[in-house]
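**Q** Below you'll find a set of structures to go through.
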Structure I
Amino acid sequence: MALTLDDVRRAAHLARIAVDDAEAAGALAQLTLVFGLIEQMQAVDVSDIAPMSHAQDLVQRLREDKVIEGNQRAQFQKIAPEVEGGLYLVPKVIE
């Protein structure tokens, strides 16, 4: 994708950034390099590579998934300011 100075000026205008001609030319050169790098990365064939969730081969230590506390809903509803039909009532904050 080839960028022009007009593209850079338009992006700067949309971002509400004031750029002069020298800054726009510098940004154009940098963006051209970035887009060139992106094109190189997209050209790499990764069809034989399995997706990874992390760059290192780490295993997450997880605890056993089991219930360790009993149902305390009735106790919590006793101390709640307002309860109706098993639901907590809260003040209306959005109209």
Structure II
Amino acid sequence: MSAKLFVGNLSFETTSDEIRDLFSEVGPVESCQVITDRDTGRSKGFGFVEMNSKAEANSAKEKFDGQDLHGRALKVDEAKPKVDSRNNGGGYGSRY
């Protein structure tokens, strides 16, 4: 079963390929994506890496959390499930 990791504190020059290559040192990477701003195309400074197994994800977290990349200390943690902020039950238009 695969496991997804959050990778934060990325420099704006860091690419998905660089992150994929780095995390491949621990094990096979199923997917890797640096999140970009949809208007500017510029990196938002974080991304996600999906590893083949929970054990490989834990190894990657231990190895790369705090590691320097492009002058910044990486923040690696287990990814949290995405929350749909458009329908959270609050704000205008919510009747219930």
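Just so you know, all these numbers are worked out from the coordinates, no wet-lab data involved. Owing to the predicted nature of the structure, the values given are computational and were not obtained by experimental measurement. Cβ atoms are built from the backbone, for glycine too; each structure is taken alone.
**Q** Suppose you compute relative contact order in percent (Cα under 8 Å, 6 or more apart) for every structure in I, II: which one lands on 17?
**A** I
**Q** Same structure again: Of the structures I, II, report the one carrying the highest value of mean projected area of the Cα convex hull in nm². Each step should come with its number before you reach the end.
**A** Working: I: 16.0; II: 7.9.
Going through I, II one by one, mean projected area of the Cα convex hull in nm² peaks for structure I.
**Q** Please state which of the structures I, II yields -13500 when helix-only ellipticity at 222 nm (-39500 (n - 2.57) for each DSSP H run of 4 or more, over all residues; to 500) is computed from it. Walk me through the intermediate numbers first.
**A** Working: I: -13500; II: -5500.
Working through the options, I get structure I.
**Q** If distance in nm of label points 7 Å out along Cα→Cβ at positions 29 and 53 is computed to be 2.0, which of I, II is the source? Let's see the in-between values first.
**A** Working: I: 4.5; II: 2.0.
Label of the source structure: II.
**Q** Also: Name the one structure among I, II that distance in nm of label points 7 Å out along Cα→Cβ at positions 5 and 21 of 1.7 was derived from. Don't skip to the answer; put the middle values down first.
**A** Values: I: 0.5; II: 1.7.
Computing distance in nm of label points 7 Å out along Cα→Cβ at positions 5 and 21 on every structure in I, II gives 1.7 only for II.
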